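Some structures are shown below for you to check.
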Structure P
Amino acid sequence: MRRYLGLIILGTMLAAAGCNDFGHVDQGRVITYDKGEKTFVMIRDISPDPKKPDYTGLPPVTYTLPADPDETGPAPAAGHLMKIDLDKKEAVVFVSPTKSLATIPYTVIEQKKVDPKSPLVYDETTKKLREFPIIDQQRKTIELYLEKKKTLLTFSVPDEYFLLPRDTWRMGDEVRVYYKKPGQSLRFMNITKTDIFKK
């Protein structure tokens, strides 16, 4: 619903821009963000169903943030974890050296439903979710909190995957851009960090 309403908002923006000069909308999950250069790289959503995004569109695409700060939402967090499939027990990750996606089977150590305000995942001092992933080098386990699914997951993976960089197991923010020239966003929405219902 949030993504659908977001598209309506962007559609309204496009209409206001002029009937003969429509731009384009793109959406993806951020894998790299350069604060100094004000650029980010994302993996596109290729799903035809707004309710079921599929962040597997390769190759990755690079955008600059809008020059107008009023057209820019919260800065995006980056990560290489595209998807966790709790049913198939698989993780889809972006592998930087090969610029490809890998599907990695995992073994569940513990999986339970946890409310976002639970002390297991929420830090009362900072009033924020704890920082995930939590990687235990001794037990060789990875702990993630999947906020949308309210699931705290601890799992293990084969040794060759456990040695991958920490950001392999972090989900980047979902973002949406409006642009006219490829790579140059005119409007930027951080879907993950934007509550369109908040007044």
Structure Q
Amino acid sequence: MVIGHHMMLTGYGHWLPNDPRGSMSLDVYSPRLAELAQVHFGRKRRQPSLRELREFYEKAAPLLAYPVLWFDSAKRQAIAKVIGSIVGREKLTCYACAVLTNHIHLLIRRHRLKAEEMLGILKRDIRDHLRASGSVPADHPVFSADHRVFFKSDPQAVRNCIGYIRRNFRKHGLPVQEYPFVTPYNDWPFHNRLKRPRS
């Protein structure tokens, strides 16, 4: 049984299909980018050093169709506001969120919308808002095509994921954010069972 969806959205230019760490892609559609490295589906066992990763992206950046997008403080605030609007409008339950400098983590409770549908809405609304506000050019894609979804099927996995997402702020040198649209986890869907008095 799926309890929640841990979704990761990556800013444009930060996790390419042939990323040295591996990716969820099978092909590189740009011939120039394809020359830099081969595609490896999934995460590699041996991870590249920071220097190797930096060198790869220094070579890749000039070959991209659009500028690499970083989420500065103003963009992070705007993105969080859009996420909050989506959570309210679609009646989602969000257990954790981290809007970072180049990617976003979200943990959303199982819903009538499937994970891919939620991702589509998030990408569209955030992209449209940043374009309309002039934060990015009108044709900028904002997000990379690659995204990840991990399904959480028990309360402990949900709690572990919440901790992991919150630790990402410090990992990326950012202050921890307490978003108003995040709901504390109450062991759903077993919360009512826990409240029952013993007979």
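Derivation of every value follows stated rules applied to the coordinates shown; laboratory data play no part. Fair warning: this is a prediction, and the values are worked out from it, not measured in the lab. Cβ atoms are built from the backbone, for glycine too; each structure is taken alone.
When distance in nm of label points 7 Å out along Cα→Cβ at positions 38 and 54 is computed across structures P, Q, the figure 2.8 traces back to Q. Tell me which of P, Q gives 1.8 when you compute distance in nm of label points 7 Å out along Cα→Cβ at positions 30 and 166. Value 1.8 for distance in nm of label points 7 Å out along Cα→Cβ at positions 30 and 166 corresponds to P out of P, Q.
Highest-scoring entry among P, Q, by relative contact order in percent (Cα under 8 Å, 6 or more apart), is Q.
Any idea which of P, Q comes out highest on distance in nm of label points 7 Å out along Cα→Cβ at positions 46 and 142? Going through P, Q one by one, distance in nm of label points 7 Å out along Cα→Cβ at positions 46 and 142 peaks for structure Q. Set P, Q, criterion mean count of other Cβ atoms within 10 Å over residues 118-125: the highest-scoring structure is Q.
Across the set P, Q, distance in nm of label points 7 Å out along Cα→Cβ at positions 158 and 190 reaches its highest value in structure P. Of structures P, Q, which gives -11500 when helix-only ellipticity at 222 nm (-39500 (n - 2.57) for each DSSP H run of 4 or more, over all residues; to 500) is computed from the coordinates? The structure behind it is Q.
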